[in-house]
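Student: Scrolling down, you'll hit the structures one after another.
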Structure 1
Amino acid sequence: MTKKLFIACAGAGKTTRIVKESIELTDEGKKVLVITYTRSNQNELYKKFDELGGQRRDLFIVKGWYSFILEDVVRPYQRCIFTTRIDGINLNSSNPHKRGRMNIPGRKEKIGAKYNEKHFLTSQNRAHTEFISKLGCRIVKEDNIAISERISSIYSRVYLDETQDFAGWDFDLIKLIAKSKELEIHAVGDFRQTIYHTSSKPKAPSDSQQKLDAYRKMGFIPSALNECWRSIQPICEFADTVHKGEGYSKTVSKVEAPDIGIHTGIYFVSNKDVSKYVNQHTPLILRHSANSGKELDIYENVMTFGDSKGQTVDHVLIHPTDRFLKFLKGQVGAFADKQTSQNKLYVAITRARYSVAFIVNDKHFDDVLWQPAN
């Protein structure tokens with residue numbers, strides 16, 4: 001099997017797994033490429049490689065997705081579309097061809113039979129990240145490149161880390177790369193943690209099920225990484241309920257039972273008791289954005305759900321959104337058509353080793369409220 005899809009739970013130790021396997025391969029003189037989405041994860045991979053005793057840094061290559069496309073797909077063959085060397089990438093947080101709701105004139109993909117530089121590039125000749133996967137696909141098609149053979153001639157194995165963050169045109173490009181029968185590709189990710197996308201409004205596949213289906217159609221064989229090395233079992237079980245009925249394997253905690261006296265479990269904290277809870281347990285406080293839960297600004301240890309991704313702490317205190325509260329109250333369809341919100345709750349819960357608490361101001365929780373120590 002040259003194409004594998006590992007569906008991980010939060011805290012599954014996927015970075016450690018990738019690096020351990022990479023060390024085995026590089027020790028044999030084989031070159032490995034790890035493609036990941038965030039810069040912090042790129043740094044973590046190199047750090048873990050050194051921690052685990054990796055010797056062949058020259059054979060362990062880590063690249064961001066955009067850098068990989070630019071360096072391994074676009075630049076070597078770009079002259080079939082654009083003759084001037086593309087200088088770099090321009091990170092987009094939204095569609096660069098829109099001003100408000102209006103389309104900017106002159107930004108169509110083609111003008112007549114010719115590709116339009118203004119669609120793919122900035123005036124400084126840098127590739128828009130919003131369309132760089134699309135540009136890669138166009139170049140492969142126009143130049144009739146066997147891109148999968150080129151990649152397999154350089155690397156023995158490619159890891160697609162944080163694969164849940166890929167979407168739309170990324171999958172068209174992955175499909176072209178996955179054509180090689182020799183190249184090993186291991187896609188690793190937790191689709192319940194999809195809170196970013198590589199483009200602002202991607203075409204299909206864009207949601208988790210579409211992405212899983214796309215990998216299967218490309219011939220990837222799925223398997224579960226469902227052992228959690230971060231959270232105790234009650235937190236694992238609670239986190240699993242966020243995506244109940246969606247086909248994910250039950251998460252099994254591999255964490256040793258904590259010492260007696262450690263604060264563990266799931267809690268609901270009244271607004272009036274937040275300061276006491278924070279003083280007693282010093283949790284990481286999580287909220288939707290800097291504009292929500294403004295009363296929490298007085299505390300130092302406050303982050304947004306998105307920024308907390310990748311964090312591990314003993315205790316978490318969550319300022320819930322309305323949809324979170326609906327879920328906590330057992331309302332069916334609390335996250336209907338709002339998968340990002342659902343995933344942010346999963347991310348928030350799974351930052352904790354021992355306890356998760358929610359700030360509530362609702363009579364529904366009166367009988368289960370946390371009581372401060374006397």
Structure 2
Amino acid sequence: MLSKIRNRTGPVVGIITTGKNKTNNPGGAPQHLYRELISQGRQKGIFIYNFHPHNIDWKRRLIKGYTHNGKRWESGVYRFPDIVYNRILYRNIEASPAVKSILKKFQQDENIILFNTRFLDKWEVHKAINGNRDTAHLVPETELLTRENLYLMLHRHPEVLLKPRNSSKGQGIIKIKQAGKQFSFSRAEWNGPKWIRSNSFINLYRQLKFHNVLNQKYLIQECIDLARYNGRIFDLRSQFQKDGTGNWVLTGVGVRIAGKNRFVTHIPNGGSLAAYNEIIPSVYNTVSEGTRAFDKQLKNIGLFIPPLLEEKLQINLAVLSMDIGIDRSGKMLILEVNSKPARFDEHHIRQRHLINLVDYFLFLTEKKNKRNDN
């Protein structure tokens with residue numbers, strides 16, 4: 001297999017990920033996505049393989065990896081890729097000294113292009129967007145969780161959300177509500193919220209401490225009065241990525257509707273899928289105009305936010321997903337940004353994602369070849 005790859009004229013892409021050293025599931029949970037990507041790449045003359053951080057031979061510049069031949073997964077020893085796509089799905093693994101060192105080596109290697117360098121921290125994302133006068137209006141008021149900040153935020157907003165700085169998929173989110181001097185809070189749980197009541201701010205803070213919230217890095221975010229469909233809040237799952245020209249484009253957008261009496265829309269917490277071009281006209285009575293006004297907002301978000309994050313955070317991104325809320329007036333607000341988006345359930349979005357990604361591989365290869373020719 002190694003000799004075959006060395007003789008290839010097309011690019012070689014390595015997807016660094018985590019999983020088991022088994023040829024029936026080398027990429028972990030998202031193996032279907034990798035299988036589809038490998039197939040899509042093959043059609044464009046690109047060889048793609050998955051590999052794990054501990055299977056790299058730096059001296060010989062060889063990697064033990066896995067690819068899919070159309071019928072099954074197979075292992076092999078492959079040459080170093082031209083492009084490394086970081087799809088390590090666990091923050092603790094990516095943050096380990098060994099893996100950080102590996103990613104740094106790839107980043108410094110003149111013969112390799114590394115993208116989607118790392119996970120994002122919610123606070124650094126907020127500071128980047130909020131710190132720019134052209135984009136500050138796109139994010140809710142957000143502060144680091146301290147006793148003073150929580151007290152002040154609850155004086156400005158009747159409801160706030162506590163969000164872990166380093167999590168996704170709605171994990172660990174807590175909602176706090178107040179009515180006069182009474183407070184109540186609940187975690188987002190798969191089986192529905194369980195509200196805990198406090199009769200003062202001091203007792204609320206003690207309760208949060210008792211439930212180990214204060215031992216973790218949290219943000220406080222104002223709770224947006226989101227639009228509702230059939231009495232349930234919803235938000236948008238949108239994906240932006242670079243295409244074959246190296247420019248950011250909107251891959252697709254879907255709607256996630258919260259379960260009954262839930263305050264998050266994620267599927268593991270009781271949320272459900274819905275079509276963007278059906279829900280938006282229904283909620284905002286724009287049947288004649290469709291989604292045009294909302295498409296314009298999405299386009300502006302895609303135009304400004306991804307390049308801004310690359311510049312401010314000094315990282316190379318190519319794929320981003322955003323959770324975008326829409327308030328009752330129709331204004332969009334960015335609730336979360338993820339550099340390691342999960343596989344979209346909507347087939348047409350998933351297919352467009354794969355096409356854009358493979359085209360971007362070709363763009364990077366051409367860019368690299370031009371650089372080497374000079």
Structure 3
Amino acid sequence: MGAATVALSEITELLSNWHDSIRVLDHEKSINLFGEIQNKIDKIDENQNVLLYYSLLEFRHNMLNKDYEGSKKSLEKIEDFNKPSEELLNYYYNFFKAIHNTEIGEYKKAGEYFDKAKQLIANIPDEIEKAEFYYKAAAFYYQVRQPLEAVKYANRALKFFEPETGYELNIAACNNILGLTCTSLKQYEYAEEYFIKALDIVTKKQNTLLGLKIRHNLGFLYAEQDLSEAAIRNLTTAMVTPEKSYKAIFLIARENYKLGNTEESLKFIKTGLDACDHINNTEYKHHFLILSALNSKESTEKYGNLIAEGIEYFEQEGLLGFVHDYSKQLALKYYSSNQQDKANQYFFKSHEAEEKLRKKEALK
């Protein structure tokens with residue numbers, strides 16, 4: 001009995017250390033602790049709370065390392081447990097699922113899980129835990145095109161991280177989000193300053209994965225300014241595997257399309273679609289299919305159907321920014337082919353989405 005208790009306390013301490021390494025974005029330490037815990041977790045007396053905590057951290061570890069296949073398996077394990085009654089575990093359950101759904105493009109579900117986690121975090125005294133929540137919430141609000149809300153949460157996270165020692169990478173990650181929000185607000189000079197600041201930190205800390213993410217976002221910044229060749233250079237250096245780099249692949253395909261490199265663009269589209277099928281990412285599948293139709297010079301009808309399917313998905317997920325963008329794109333296509341009624345329909349839909357976005361920001 002005593003040995004089992006010691007083993008349980010040992011595994012609990014290891015799990016706590018593992019969680020800390022994940023929170024400070026220390027990939028190497030996280031991987032090492034994961035290996036150590038894997039060898040011990042089956043040797044403790046069964047304890048549902050400890051096993052659930054392990055499964056939740058395994059899931060978070062896989063998300064940190066962009067192991068989408070591992071994340072999927074971890075999620076299946078978590079679903080086998082009863083919903084946790086212990087408040088901290090319940091918070092982790094909702095928070096980690098919010099992160100996962102954001103990553104795979106299920107934004108409506110992600111928002112619901114973030115709302116639940118937000119209610120629970122109010123009762124948790126750990127300030128770094130709150131900072132991590134604020135950072136991930138900032139990333140979510142950036143994705144759903146609520147940049148002012150993203151800025152608010154990123155600055156809240158920085159307020160907690162900056163006075164602490166050992167959270168330099170978290171500070172870089174927050175600056176990265178601020179760079180993205182400035183990009184979406186077309187404040188390009190400020191965006192570049194945030195990205196360069198973040199890149200300086202990760203270079204000193206020798207964190208390759210976060211460095212690649214920031215390099216990708218510099219590529220995105222240049223793409224948004226139609227500096228296609230500079231964008232492609234930065235995006236190419238940020239590539240890892242297709243499954244981990246599908247966003248970079250999409251931007252490279254899009255910038256090649258802008259440059260008139262149809263064959264090159266189609267090659268990247270095929271790679272991106274295969275990656276999206278493998279990791280089950282519906283959002284980017286729609287982006288790739290629409291870009292493919294543009295490259296292939298499909299008929300207005302077929303092109304219109306593809307974009308309409310994408311718009312329906314983006315509406316369901318609350319991605320009003322893309323509803324606006326693609327509705328406008330489709331309206332212009334119909335206008336150029338003298339289909340005035342359809343053009344008017346999608347111009348109005350684009351305007352409607354823009355108004356909804358404004359109202360969402362105003363209500364916060």
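Each reported figure results from applying straightforward, stated rules to the coordinates on display, with no laboratory input. The model shown is predicted, which means the values in this text are computed figures rather than measured ones.
Student: Ranked by Cα Rg over 2.2 N^0.38 Å, for residues 238-277 alone, which of 1, 2, 3 sits at the highest value?
Tutor: 1
Student: Could I ask something else about it? When you work out relative contact order in percent (Cα under 8 Å, 6 or more apart) for each of the structures 1, 2, 3, which one comes out largest? Mind dumping the intermediate values first?
Tutor: Numbers: 1: 19; 2: 16; 3: 10.
Comparing 1, 2, 3 by relative contact order in percent (Cα under 8 Å, 6 or more apart), the maximum is at 1.
Student: Assuming 22.8, 77 is Rg and Dmax of the Cα atoms in Å as calculated from a single structure, say which of 1, 2, 3 it is. Let's see the in-between values first.
Tutor: Working: 1: 22.8, 77; 2: 22.3, 73; 3: 21.8, 81.
Among 1, 2, 3, the structure yielding 22.8, 77 for Rg and Dmax of the Cα atoms in Å is 1.
Student: Consider the structures 1, 2, 3: one of them gives -10000 for helix-only ellipticity at 222 nm (-39500 (n - 2.57) for each DSSP H run of 4 or more, over all residues; to 500) as calculated from the coordinates. Say which.
Tutor: Numbers: 1: -8000; 2: -10000; 3: -27000.
Structure 2 accounts for this read-out.
Student: Assign the value 1.15, calculated as Cα Rg over 2.2 N^0.38 Å, for residues 126-269 alone, to the correct structure from 1, 2, 3.
Tutor: Working through the options, I get structure 2.
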